[in-house]
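Readers should treat all values here as calculations from the given coordinates under stated rules, not as data from a laboratory. If you're wondering where the values come from, they're calculated on a predicted model, not measured in any experiment.
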Structure P
């Protein structure tokens, strides 16, 4: 099963994200950007890189922007070609174009999801990255699920 690194300073948010991804990924979690960098580097060195990173932007110690930029530097140092780098979804309660653009162009994220979000919204973001089936195509998906 593919592996995902879930990074959020809120234990509850990590739990909700892990539950939303439970059928698709095994997960490891970090409570801040520094822990995320350590876990990501260890996975690279072990030859078992993550297949997805889901990261909050606003965190203590090291922001999601800075942590994801650090992950991109780790991949570059390890010789990972750009087209094979780990897809990243940034999460934030900040619904503004500046953060969205920074996440994509400076930090290296492929998707941006605004909190609160539903599991369906997160899965739609993953579907846009070809990491999940689109939940809109599933008859059994409960569209009434509440926000995370």
Structure Q
């Protein structure tokens, strides 16, 4: 009986689809449409990524709420505004840039980073950001998301 259960569990593990994580630099994507900060831009990018088979994880600098609503926004309030699960949203602590945190998260998850940022300030600590294949770059035009 134990070998049958073990065989079934092993088969389920092998057949399980690998999660296709992608890290979204939300503070960068905010500006993809008309260079004005908007959560609508982030929402459009999330929708596109999900349709393309990705599991987005969002990272924001602590000031995101002030940029889009004039007040602090935590993952729960961003979740409501974006209609996306709060467990997939992180806001960096005040005074701490999100960039090194999201780069580390991308390394841990072996994920691409969605951003137009070049992370020049972080290249010494994270040499992998010099590789173009580590990123999905993009823009928004006429409510359409274009990724490359």
Structure R
């Protein structure tokens, strides 16, 4: 996935912040800081080539990594919700508990989904340090 934008801030030797237009594939995953009125986003990028503030650059993120990041952010918590809800429902049904079985199952599903989100949040630094899930500045455009 190739995009273009402007460097607006240098974070450290290898990282910069880039202002660019949100791509439809992004779907506001939460990784980027967005404004509600504009389609501009501010995203951290790997700036190993040393672009400076104000440079117009091209960034790339492998499609496989985009799909992995999407799965981590959306699919895994959804699986937690469904597994928690379905398993709880069947366990309560086998125990012949009929009172509020759907409500209890839903609550357990939401609790499991929240726990999955917490695990993802706890590992956020590990994902960030791997640098597999952030776009890479590939060239400076004049």
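Can you tell which of P, Q, R yields 2, 10, 21, 24, 22, 13, 6, 2, 0 when P(r) over Cα pairs in 5 Å bins from 0, in percent is derived from it? Of the options listed, only P reproduces it. Where does the value 29 come from, among P, Q, R, when relative contact order in percent (Cα under 8 Å, 6 or more apart) is the thing being computed? Derived from R, not from the others.
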